[in-house]
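Read-outs throughout are calculated quantities, based only on the coordinates presented, and are distinct from any laboratory measurement. None of these values were measured; they are calculated from a predicted model. Cβ atoms are built from the backbone, for glycine too; each structure is taken alone.
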Structure P
Amino acid sequence: MRHSWLSNGRRESVAEHSWRLSLMAMILASQIKRKYDQAKLLKMAIIHDLAEVIAGDHWAFKAIKLDQQDKERLGLKELVKDLAKDAQIEIIELWEEYEENKTEEAKLVKALDKVEVLIQHNEAKISSWNQKEFSFNFEHGDDKCLYDDTLWSLKELVKEECFEKIVREFSK
């Protein structure tokens, strides 16, 4: 389970987050003026948080940063150890490429990963928000979305929705 809450009041799973991220990547890739390997893009979106099954979800706004990447790397190796060698290699290489954030596919998945979290926060009840999330929701992922105008426009729309939610909730 992830830190984020769903609109129905239960916690979001890694699978739910990864599914929506994959759908966003599939749809938005055609709207961005860059070339993507669609299969690689979707595979990366599907596996990007797979290791959280073992390592757990690390809240991006926590004051103390743990060595989450090392925990996830070990968790991922544990998860894939019984797969065929070529499947192990593919999953680990895709995850590492995502973490390095250097390819077009990794940049898009990383940016959408940040935006999806914020969309989920906007859909959840404001009572589920941690106090730090009120400012976090306006800053999280800006650096990952700046490289493309379409992504930046999406991020700005999500920020606007967040602002409107806060105003609406506190005007009651």
Structure Q
Amino acid sequence: MRILEKVYKWIDTLNTWVGNFVAWATAVVVVVVFVDVVMRYAFKISFVFTQELEWHLFAFIFLMGAGYTLLKDGHVRVDIFYQRCSRKTQAWINLIGVILFLIPGCYMIIATSLKFVYNAWVVMEGSPDPGGIPYRFLLKACIPAGFSLVLLQGISLGIKSFLTIMGRQIESEGGH
């Protein structure tokens, strides 16, 4: 049981670190959007690079922050019944959900995105638009990386759920 605790704590620490880094990226995207709006409306100037940077940063935040969001129990959940269940029943629901849906879903996305990402890296894919961001291949690499973080956090959730079912007290970051 100690090894399981070490594993989930390591995963939680990793996603906390990544989540803190992603939080800084949200500050950057706010500045970029502000600059873009001021340039567009005050000076009637718009740059493809700035507009692409906005959605590149948003995609990075979404993909790389998803594991942290799962850690903090921040994903949308339709919990009409879940919220009324005992902690042990919630743990069973989480464990079954991780095994049947989260792990296979993450695996499918990671496995199917690897060739897509590889091809982008081989050609050093950039924006097709003049003045666009020349490093699109980096953003595409966030797809399997982000879903790997979600997969790891799902494993952490599964371990915590299993330990809860076994009657262990869990030190949890999120609302699990």
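Between structures P, Q, where is Kirkwood radius over Cα pairs in Å highest?
Largest one: structure Q.
With P(r) over Cα pairs in 10 Å bins from 0, in percent, for residues 28-91 alone coming out at 18, 30, 19, 17, 11, 4, pick the structure among P, Q it was computed from.
Numbers: P: 18, 39, 27, 15; Q: 18, 30, 19, 17, 11, 4.
Derived from the structure labelled Q.
Given a value of 1.9 for distance in nm of label points 7 Å out along Cα→Cβ at positions 4 and 108, calculated from one of P, Q, which structure does it belong to?
This figure was derived from P.
Quick check for you: by mean count of other Cβ atoms within 10 Å over residues 20-27, which of P, Q is greatest?
P
For which of P, Q does mean count of other Cβ atoms within 10 Å over residues 36-43, calculated from the coordinates, equal 16.1? Spell out each step's value before the answer.
Details: P: 16.1; Q: 11.8.
Comparing all candidates, it corresponds to P.
Compare distance in nm of label points 7 Å out along Cα→Cβ at positions 12 and 52 across structures P, Q and report the one with the greatest value.
Q
For relative contact order in percent (Cα under 8 Å, 6 or more apart), the calculated result is 26, so let me know which of P, Q that is.
The value was obtained from structure P.
Looking at mean count of other Cβ atoms within 10 Å over residues 44-51, point out which structure of P, Q has the largest value.
Of structures P, Q, the maximum of mean count of other Cβ atoms within 10 Å over residues 44-51 occurs in P.
Supply the structure label, taken from P, Q, corresponding to helix-only ellipticity at 222 nm (-39500 (n - 2.57) for each DSSP H run of 4 or more, over all residues; to 500) with the calculated value -25500. All intermediate terms of the calculation are to be shown ahead of the outcome.
Values: P: -20000; Q: -25500.
Checking each candidate, the match is Q.
Given structures P, Q, which gives the highest value for distance in nm of label points 7 Å out along Cα→Cβ at positions 84 and 116?
Q
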